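Scrolling down, you'll hit the structures one after another.
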Structure 1
């Protein structure tokens, strides 16, 4: 059982969420384990242009300041995407980060795209897990001596939710790694619903979708399984065949996270922000209404425990009546209201099996 510290969203005079973030930092006390001149990767998602619900830059600065007190060298990082868009290569990705407020002036640390300008900067890590012998990890994140993982906890159309495990696994996998993580889940087009609008075609980076007559068609051999066609289709005609492959995708997510954590030798710490808990991930230029009200911030040294605690807190919360989870009740899974076939169970099971972390936790609330 691992300790998970929790600061609620409730704030009064003289106590802001930034203040509570600083208290959680003190509880984890990661600066005590840093050495002078250690490079420290702060892993987060910079959001897409026009997105308003990604983690705010103001939350990042307290971590930068704490790292600098130890005379270590922090940098903000993420790796490039496999889908078409401004974060698919290093230069424009860094520009998106700056546009969304992640500047040296605002946060105190520079942005370094972890897999380089063209996405080919990666290191292979031996893991010997059920699906992988080796995983390919974004190079600069791998080379950092320590890592602080800041995750905006929200839903995801394939993995159920996105928390600490997904943030490091999908976020810091190389392009080849991301392809491997997605490729077991291939979408299809339900032709009766398709209007051949072509929106999915413009989003499909590998060119796996084309319009044939009155419908879009996906070529399975080209598809990377990223799932973006599912989200951008206005008619909900792009769907996924949920079968054993989905369980494999969940398991592989845990294995990739293990490959990123393994070389850090305990010098990696996790903070989940249960704020703006949207149904979809931050890879889109829109965000739907939050599934539940803002809950707070969690901190732990265990990525599995912090995700387990976050997941349970969202389940327990009352649904937002204007969200996709409006029909759910307290205690029910809010994420499955939008994506009924998602289930994080295989990820949790594999994570414990390979030693990534523990699902059982002790929740310790701080004022």
Structure 2
């Protein structure tokens, strides 16, 4: 059995427990997770009886034959409606669908298609499965963890090479640094950056998700780098904050506080831990030092086929950690008009100590 087949069986068990006869999976990342298909048009009709059908269009006939062996293949440009028709013709009573992926217009189309296809018979009832596949995706298997390790290693090496070559120096712009960091990750084997690389210097470092611009790096400024590499579809995520030239007392103080908060957050990662408790472990360190209002986002999030996925480690988060979850821990302190510090790692939750995947030192680097 392939790992994709095992994943389909786990979703099938969820569907049967919910009283569904079939599930129509339309989110492309979820389709990839369940089938291995990487094209731009694909959907899966997963059936309780195990006779699943994969749908795509004529551009991907050969690719689907290679990536999705063993499943019945339906070729139709209107892939999702065609699979809905198949579901109706197979006598499906209750059809699950991904309500977070299907648009309002798409839902109306499905309702109409099902009604037309079931003329003279029972019209399948559409039932939301919410984020059932994303729930499965939150726990990574060994192959997924290995892809994440490689993605993190690419990011680690790219930053190390740029720093060693003197590319992070006063006089260069945020845009120049960001583009070189992206190019270096690609040269080291990444398929793409994980997201739009954040390079923020000086007062811009106090903006959590600043978009790099023409601001020039200057001596005495913080330089915040938030970036990652994508390998085999899996995303790494790391933030490091440096100082260009001499570090002032206030910079050392803020940096040390974030280091302590980050260590507390990492230490709280444990199987069964409530995500809100993990968030509080780091947040309380910052709040106790009088900077609670300057930590303006959640402590972390899951990573995998998406850069932000379940679980959400935040004060408003829900759920508990499980072994195999890949998560970030990224506290920050942001002082508007002055500068900010964020330190972020990607880790795997285990039955023992979490596995740290981003290995770049967290000591304050002064360049």
Structure 3
């Protein structure tokens, strides 16, 4: 058993080195002059193209709504989808200019990248967690178990009944899944080292839980229905982390070269994506259907989104503090204003 734990630690260490290496290399490329400005001309349709990876996951709704409802086109923009980009490579792809914009990245992912030298910033707020009295289907994450394998697990606190670690799914490290799950574990008296993280996309987490390959699967709204249809049992959601709206906060991110070279287009993007988010909040059923058609899986709800222009830096603080308390980044290495533009891009003050 000790040998297995040692092997797992070595494997996780190797993965961490590879991911940090990719971010570091992306930072090196992104720091070269002109590396973010390779899209400088309008396309044949007169629209300014902005590149991002193809969205087939829980982040799809604002992009899909923005395209389908014409919010990007209204601002003179065309979103160019560049194909699939694996989670660990998404921030590096924005750093090095292979993609112009990414999002919504959570503050902990941004803080780790920026602490490592990444020249990127958030320009608009993406998702947030809804208030307690709003539709619970909109909450940023749910956690499920398969009671065929763990019949006694009905809450995070019950994980203490298990011998050894509980395997939790997460898309990658330092995102919402680990911060929120760790916060819930703290609230319910579960040691953080009780959790072993297994990386996989949400859509794979459904199958992994059905087969008993993970103990707990944490997924986002487009996959709640798939979990429920498969008979999985919910044991917690992001409200249990007790972070309020900060529990779901994320940002749309450009590299600093692109922001400097195309400030007007960045402002237009921020306006367009915020319009799409506001429309999605106000038309949840239509937004759900657009998302379902876009990603090709049954969806019973979408995320809940920021619908205003302001960026509230206070929402970033608990994410940075958790990284500092866990020893992931040095204390004081980054502050909220390092992650986002302090001025209001919608007002034209980049």
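Readers should treat all values here as calculations from the given coordinates under stated rules, not as data from a laboratory. From a predicted model like this one, the values you see are computed outputs, not experimental measurements. Cβ atoms are built from the backbone, for glycine too; each structure is taken alone.
Quick check: 22 is what I get for relative contact order in percent (Cα under 8 Å, 6 or more apart), calculated from one of 1, 2, 3. Which structure matches? So the calculation was done on 1. With distance in nm of label points 7 Å out along Cα→Cβ at positions 96 and 304 derived from the coordinates and found to be 3.8, which of 1, 2, 3 does the value describe? This value belongs to structure 3. Comparing mean count of other Cβ atoms within 10 Å over residues 120-127 across structures 1, 2, 3, the highest figure comes from 3.
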